[in-house]
1. If you rank structures 1, 2 by Cα Rg over 2.2 N^0.38 Å, for residues 75-138 alone, which sits at the top with the largest value?
2. Give the label, chosen from 1, 2, of the structure having the highest value of relative contact order in percent (Cα under 8 Å, 6 or more apart).
3. Name the one structure among 1, 2 that FRET efficiency 1/(1 + (r/R0)^6) of positions 19 and 147 (r between Cβ atoms, R0 = 35 Å, to 0.05) of 0.95 was derived from.
4. Can you say which of 1, 2 returns -6500 when helix-only ellipticity at 222 nm (-39500 (n - 2.57) for each DSSP H run of 4 or more, over all residues; to 500) is computed?
Structure 1
Amino acid sequence: MRIFLIGYMGCGKSTLGRRLAADMGIQFIDMDSYIEERNYKTVPQIFAEEGEAEFRKKERKALEELTEFTDVVIATGGGAPCFFDNMELMNQSGVTVFLNIDPTILAGRLLKSKTERPLIKGKSREELIAFIHESLQKRSPFYEKAALQITKPDVETDTVIEQLKQIM
């Protein structure tokens, strides 16, 4: 079993992923951390030193490797589903779950986050909300290919597990 959590940065992929994996007794992998370990650099360093295009190639390679893992919950990077045929690869090799959270909630979470996020650095709350809206319009066609969609910001893992059982 392979579960891919997708959605915009700050939607809770890593938080839900850890809880889901623990509840199901399977492994959790954060794709950005996986990329950082493989490249001996943080995601912001890769963006700064090599650019987004190179990062997306590294992300694709990591995704290909992760599709070989079994009994795992994988929190993808927010942009991962939107490049190459990544969404198709995830749908073919596992179950995709889109955490579809309101942009205002996302902005609040991102502004409080201690994680460095190159794409939103230095934006005000209003600029961030507008940026998220615009980004989601571009990303929605990819995100909406997910097998399951969650719209509650603090969904219980039992609910997700029940919904996963229904589609597996």
Structure 2
Amino acid sequence: MSLASALDWQLLPFDALTTRQLHDLLQLRSAVFVVEQTCVFQDVDGADPQALHLLGSRAGQLLAYARCFTAGVKYPEVSIGRVVTDPAHRGTGLGHALIRRALQAVAEQWGEQPVRIGAQARLQAFYAGHGFVDARRPYVEDGIDHLEMVWHPLNSGAIG
């Protein structure tokens, strides 16, 4: 059994998160986006209350996380952001499982439709492997090169 298939996945609105879950997701995001990437930025950006939070845990430890937004919150399209996996479990397929689960979650919540992300440019090939296409809107956020990328259900095949 792979690590990804052994995870307990939950999709929760902000108000349904326990204080432990909120602590763990903020800790994981900070460990990767602030400490590991040496990027000082305001992670708690006010958008968490509007998000659905996708948590992948095993034995009470948060290993994978993303937040999902309905159309019109971050972009005109449905979007996925703050995609992160525990550094100690990289290389296990966990990131791929997280993206598949996130696409599945947004389709179940809002119907299968285009999904827009703001991806770190260094991860372009990773996201392209899941059917995301560069929207040709590069930008720099917090000193890191990013790309807007879009996933189209008609061009990407079935979610799963």
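1. 1
2. Comparing 1, 2 by relative contact order in percent (Cα under 8 Å, 6 or more apart), the maximum is at 1.
3. It was calculated from structure 1.
4. The structure behind it is 2.
Taken together, the values in this text are just the output of simple stated rules run on the coordinates, not laboratory data. Computed from a predicted structure; not experimentally measured. Cβ atoms are built from the backbone, for glycine too; each structure is taken alone.
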